[in-house]
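I've put the structures underneath this note.
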Structure I
Amino acid sequence: MSKLVEIYTDGSCSQGAFMPWPGGWAAMIILDGHKYAAIHDGKLHTTNNEMELTAFLEGLLFFEKEIGYKEEHRVVVYTDSAYIHNCFEQKWYEKWIRNDWKTAAKEPVKNQELWIRIFNMIGKFKQIEIRKVKAHADNPYNNYVDKLAVEAKEKVVKDNENYISA
């Protein structure tokens, strides 16, 4: 009998995808329809894409450590990140690996270390699916991890007010 593990993930950053600013991430693990745990944290110098990837990875790591993956687990990871979803849906990673971690523009793949860790984690799971959810819509779980990620980002800002305003 398969057990459903759902992991909702989200990242937040003050100024967007490409500049290093304060950011936060969050993940929530739901086991067979029941909320199991929610985790979140932040980072002073980051990007939105890095926070999205970190949420994705940390959700998987927490699940593996706290629950323990078994073959009967069916894992579904939800993300509102087009960056993550498109990588899997359009198989960007196949080209990246074939091109020695370079993009089509011959630039190094951003967040390569996180991507490699994610691929190594995903490779352990027999049944895993990545699903895209619409951001800031009517999905209460996605809205919850968004709220946690924003709170984590705001905590980083508050904890570093003197550093940021200097």
Structure II
Amino acid sequence: MQPIAPDLDERAIEARAGPLSAVDAATLLAWEKARVVDAPMPGQFVLGADQTLALGQTRFTKPTDAAGAHEQLRALSGRTHELCSAIAIVRDGRVLFSHCEVARMTMRSLSETFLDAYLETAGSAVTSSVGGYQLEKLGIHLFERIEGDHFTILGLPLVPLLEFLRREGCLAA
């Protein structure tokens, strides 16, 4: 089955929920995404996923343009942030499984020259991911240390998801 992009306003959901940690925000948004898609799909497992980024108490969203990506990368430069990836499985309006993992990512100190070159080379891709980077592409050059599961960093904590699917009999044990 093809992925279905849920039609929801993530910022409005977060605003209604009140102050949330990065983990709680990612988890809530994964649940909401799965619930929206679940409604017209009775009896089906629906997977929702979301990823948030936090630098201390400050949470980031996807930059809207290159200037926003520059601002985010400048703030992250030389510092360690947390990338939270959450998943939720919903069936018939009920959350059957949810999980959130956190990766700690330490960015190198980035010069303005490097940042300008990175933004020019990465192009519009900098607006497709929170933090202005995609680790699986050019973004790997931004980091000096990464602590966490690779799949979590890519946005889908795959090992816990596969374990749930095995327990449910969807995959061979």
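Coordinate-derived values only; no laboratory data. Computed from a prediction, not measured in an experiment: that's the story for all the values here. Cβ atoms are built from the backbone, for glycine too; each structure is taken alone.
With distance in nm of label points 7 Å out along Cα→Cβ at positions 71 and 111 computed per structure, which member of I, II shows the largest figure?
Top value of distance in nm of label points 7 Å out along Cα→Cβ at positions 71 and 111 goes to structure I.
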Task: Structure with the greatest value (metric distance in nm of label points 7 Å out along Cα→Cβ at positions 31 and 127, set I, II) - done: II
Task: Ranking I, II by distance in nm of label points 7 Å out along Cα→Cβ at positions 7 and 87, the structure that comes out highest - done: II
Open item on the list: With distance in nm of label points 7 Å out along Cα→Cβ at positions 15 and 95 as the yardstick, tell me which of I, II scores highest.
Closed with: I
Task: Which of I, II yields 53, 37, 29 [Cα extents along the principal axes in Å, calculated] - done: II
Task: Structure from which 3.8 was derived, distance in nm of label points 7 Å out along Cα→Cβ at positions 39 and 79, options I, II - done: II
TODO: Could you figure out which one of I, II the value 2.2 for distance in nm of label points 7 Å out along Cα→Cβ at positions 63 and 151 was computed from?
DONE: I
Task: Given 22 for relative contact order in percent (Cα under 8 Å, 6 or more apart), calculated: source structure among I, II - done: II
